[in-house]
Structure P
Amino acid sequence: MTISICTCLADGRWDPSPSEPMNILHSCIETRLAQLPVGLRDHIERARVVGRELAARHDVDADAIDVGIAAHDLARAMDDKALLDEAELLRIDVMPIERQAPILLHGPIAAVWLSRGCEPVDTRAIEAVRWHTTGHPDMDDVGKAVFLADKLDPQKVEALPYLTKVETLASCDMDSAILEYLDREIEHLVGRGLVIHPASVDLRNEIVVRRVRIDHARVNESGEE
């Protein structure tokens, strides 16, 4: 399998300070944001800046990405019991791994809040919120941008050196960035003897299989010439 190395930026970094005002959000999102701890709100605002940059670089709907990022951590401050109780109230199917680690439910819960409490909301943003932690093989470009923006909060990049490569790759190829992130995250989880969410494994496999097919197609094309 061949994965191209990103060369479109010298250092793969972007300015974490917004150069223009953020979009006006749905009132239901603003209300829930105001109830979050300051540190979590600050993370969301930094991620929104990253998301806007990803939208511009990859020509993806900036508004849908911004809504997804703004809403992605609305349930992140809830404790394990509250997450499980809310998932039951919302009739969310909870997987065994999510019962073991209820924090994995904060995306699905926020997605339901968004779909039921805000109208209208782009369904791409709702799905991006649902899968922003684990990823999912059916993620579209909005979902990929939200997934990466969450991981590439500049404070996270500074704290976790392996994210520098993810950030560099994200500047020109979101799939390569996601694959690099998943490889490092899975390596970390396996090294600690922890379980891996099947959606993350499925996403990684989907990217790898698609890349292999593309490489095979290129080889076949070159052989025919």
Structure Q
Amino acid sequence: MPEYINGIDVSRYQGTHINWDGVLNEGYRFTFIKVTDGSSYNQSYIDGAKIQAHDSGVAGFKIGYYHYSRPGKNSSVEADARSEANYFISKVGEFPKANFPLVLDFEDPNMVLNPVEALNWVHIFAQVIEEAGYGFMIYATKSYLESKLPSSHDLGQYPLWIARYPNTFNIENPPACPIGWQAWDVWQYSEHGVLQSVPGGQFDLNVMTQDFFDKY
């Protein structure tokens, strides 16, 4: 059976007073941090994310960054995707270097693009990220991916961070992969993590495959 590494992901809600040494001592080894949202995000939230990134890195965590996407086509699908990707890149450049590929958080419930448009949007976003010299990966639920993308999409070439929240976590009962993927690399299995070392309230719990962790 594959081996897995425990990690957490955080955003502004967890604040800047996380005791990362304490989190490390609880057995967590990686974190994903929210950097941007759509085409604009409160600068104070970004500044807080920088503190989270610095402090977790000092504590010895491997770090990844994610962008909450709001795909649209205000002027065009391409312009919208480029705008969000360039915004993400412009802010990530101010952060400590990421260990993992940059993450597209693909879950906006208000997205109105049809499946072909949505796939084009993701392709363009990924292209901009990769042309800037970063790796690219996708976060989503199985149901979202299967309802928002054409079944014939080719996004399985990218690593997958999948969200599925069982009533009881059991690594021997992992989530099924969405159409287009043969495997997932990270599984977000709970929204209700609680540690004294994270005073900002509940946070997300994840496992990552040992292979993916070691790759980066």
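Some points to look at:
- If mean count of other Cβ atoms within 10 Å over residues 43-50 is computed and equals 22.2, the structure in P, Q: P
- A value of -20000 for helix-only ellipticity at 222 nm (-39500 (n - 2.57) for each DSSP H run of 4 or more, over all residues; to 500), calculated from one of P, Q, originates in structure P.
- Per distance in nm of label points 7 Å out along Cα→Cβ at positions 35 and 171, the highest-valued of structures P, Q: P
- Structure (P, Q) behind the derived value 33 of percent of Cα pairs over 27 Å apart: P
- Value 47, calculated as percent of Cα pairs over 18 Å apart, for residues 99-186 alone, assigned to which of P, Q: P
- Which of P, Q yields 14.5 [mean count of other Cβ atoms within 10 Å over residues 27-34, calculated]: P
- With mean count of other Cβ atoms within 10 Å over residues 83-90 derived as 16.1, matching label from P, Q: P
- Here distance in nm of label points 7 Å out along Cα→Cβ at positions 91 and 155 was derived from just one of the structures P, Q, and that gives 3.8; the source is P.
Read-outs: derived from the displayed coordinates by stated rules, not from any lab. Please read all numbers here as calculations on a predicted model, not as lab measurements. Cβ atoms are built from the backbone, for glycine too; each structure is taken alone.
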